[in-house]
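Each structure below is given as C-alpha cells.
Rule-based calculations on the coordinates, nothing more; no lab input. A quick note: this is a predicted structure, and the numbers were derived from the prediction, not measured. Cβ atoms are built from the backbone, for glycine too; each structure is taken alone.
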Structure 1
Amino acid sequence: MTSLNTVFKNVFGQALAPLGFVKIKGRQPYFVRVVPGGEIIHVITYRNEWCFDSGFKAFDILGGVATVYRQSIDLTWTPSDNVNWFSSNWFFYSQSNPWNDDPESEFRKFRKSIYRFPYLADNEESLLYAVEYSLRISENIILPILDKATTLDACVDYFYRFNLHMSIYDDENLGNDNPNNYCNEGLLLIKTNNKEGVIKALEGYISSIAYQLKRGNGELFRFTQEFYNEELKKLEKLKLEKTFNPKMFTKELAELERRKAANTETLRSYGLDL
C-alpha cells in the first residue's frame, strides 16, 4: 500500500513544480515557493486528521505565507507543530465568502465537503482519488490566495485578513524570549511604514502592560510603571506625527535585519534559492 506521504508528494509535486514550488530537504512534507526578492515564502503541505468513520482515514491540505521578518521559520517541525500560521481550504473558503447559516445553502454544503478529505484505509484507488480531489480544491481556494501575497504590503493584508499574529513588543528582547511568538509578523508593520497598523499593535501591547500592572504581575513580566509611561509617551508621539518616522524604532529596525539574515540562512539550509 502506497503511503499518503508518497501520493501527496507525487500528485502535488507535479502540479506545484510549474508554479515555482519545490519540495524542501528533510523529512517534512513541505512544498515551498520563494517569491522573487527572497523576503516571502508560500507553503503547501498536509497533515493527517482524525476520521470518525470506521474503516476510513483522513487528511487536510494546509497553506501559509511567511516573511523573513518574523521571529523564526522552522520547517523541521511537523505541519501540526506549525499550524499557528497554516490554514486549510475550509478556513480560507469560510473567511473569503459571505457567511450563510442556512444548512441547505451552497456555502454550507460546499464548506462541509472540504472540511477534511477522507479515504478508505488500505485502498490505493480511494487514496489517490482523495489526494487528486484535494489538489483540485486547493488549486481553486488556497493557491489563488497565496498568489496575491507577493509584496510585503500584501502580506500584511493577508495576515490581518486571516487572523494571524501581528503584535509589536517593545520589551528588552522584542518578544524573542517567548517561544509561542515564533510566527509573529508584527515587526513587518514597521518595515512597511504602516503607521495605522503600528499604532493598533502598540495599543494592544500597552493595554496588556496596564493589565498586568493592575493585577500586580508587573515583575513577573519585567514590566514597571516607568516602562509603561515611556511606552505611552511613544504611542502618543506617534499618533501626533503627520508622517510615520520608522527611526522611532531603531531597535526594531536592527532586529528586522537580524531576523532577515537568520531566516534567510535557515531557508537556504532547506535547499531553497534565496
Structure 2
Amino acid sequence: MSYAALYAQRRLCGQVGCVLMLLILAALFDGVIAGGLKDPNRLDALAGQTVSLSEQLPRGAKDMHDIEPRPSDARISVKVKEQYSGFWMGGSIWRAEAELAPDLPVGVHRVAMFYHNGTDAGERQAFTISVHPDAGAIRAASSSLTMRTLGISPYVLVLCLLGLALLPMAASFVLTRKIAQALRAAGMAEIFRAMAPPKDSPLDDAPEDDRDADDGQRIFFSPGPVHGLKAGMLVDVLDERAHSVLGQAKIVDSVDNNVVASMQNGVQVRPGSLIRRPAAT
C-alpha cells in the first residue's frame, strides 16, 4: 500500500479516536452533573421493588435500635438492617430496606426517621420515593441525558467507549510502523521533532548574508539503520503528504539511527513533515 493511502488511514483513525474521546468527556461530564443534581434522599422505583435507604445515625441515638422508620403509606414496609462505619465522613451509618407492595399506587411517597419515643430524628431524616408506572418513566425522570436517551448509565457508556477507543489507537500504531516502512522504501523519513535554533545561534541578530547555514531550526528524523547520510549532506524537506518541497536541511549529526539536521534559509517546519534524499545524492 502506498504512503498516501497509509497516511489517509492513519489520519482517519486519529479523527475517529478524537471523536470517541470527546464522547467520553461528554459522558463523564453528564454523569458528574447528573450526580451533583440528584438528591441522595430521592429515589425512583416501581411498585413491588425493594429500595435501600441509608443515612448518618441521628444525634441522640446510640445505635440503630433507637430509631424507627415511618412510611407515609402502610404498603411500604421498612426494616433497619444494619449499622456500619462511614467510609468518607466517618461516624455511624444505618441502612434499611423499603419493600414496596405490588399494589402501591403511582406517586410520591415518603419515609421519615423518628426516635422510638415518637419525636423527629434531628436533624430530620426523610426520604422521597417516587413510584413510576414503568421503567420508561424512571428513565425519563433521570437527570442524566445519557440515561434518558440510551437507557444506560453514563459511566457504563464511558467504559464502552474506552474499549472502542483502543481500536483506533492500536490501528494508528500499526499504521505508523507501516508508514515508516513505506517511507524508507521510498528513501524518505518522517520528522518526529522540530526545535528552535540553539540559544547561542546568531540567527536572530546577524544580517541574513552573515548567518551560518547550521543555525536554522533543528529537525530530527530516523531514516533507518542503513541510511548513508553524513554531516554536511543536504536533504529535501517535504510536506506531510509528500506533495511539495518546503525547503532543504543540512545534516548536522547522526547518533545511532537518529539524524539531526538544520533547516536552511530560515524555513520553519513542524513534526510530521518528511525528508527525502535528493536523487543526485
(request) Assign the value 21, calculated as relative contact order in percent (Cα under 8 Å, 6 or more apart), to the correct structure from 1, 2. (result) 1
(message) Quick check for you: by distance in nm of label points 7 Å out along Cα→Cβ at positions 28 and 260, which of 1, 2 is greatest?
(response) 2
(message) Of the structures labelled 1, 2, one was used to calculate Rg and Dmax of the Cα atoms in Å, giving 21.2, 66. Name it.
(response) 1
(request) Can you spot which of 1, 2 the value -14000 was calculated from, given it is helix-only ellipticity at 222 nm (-39500 (n - 2.57) for each DSSP H run of 4 or more, over all residues; to 500)? (result) 1
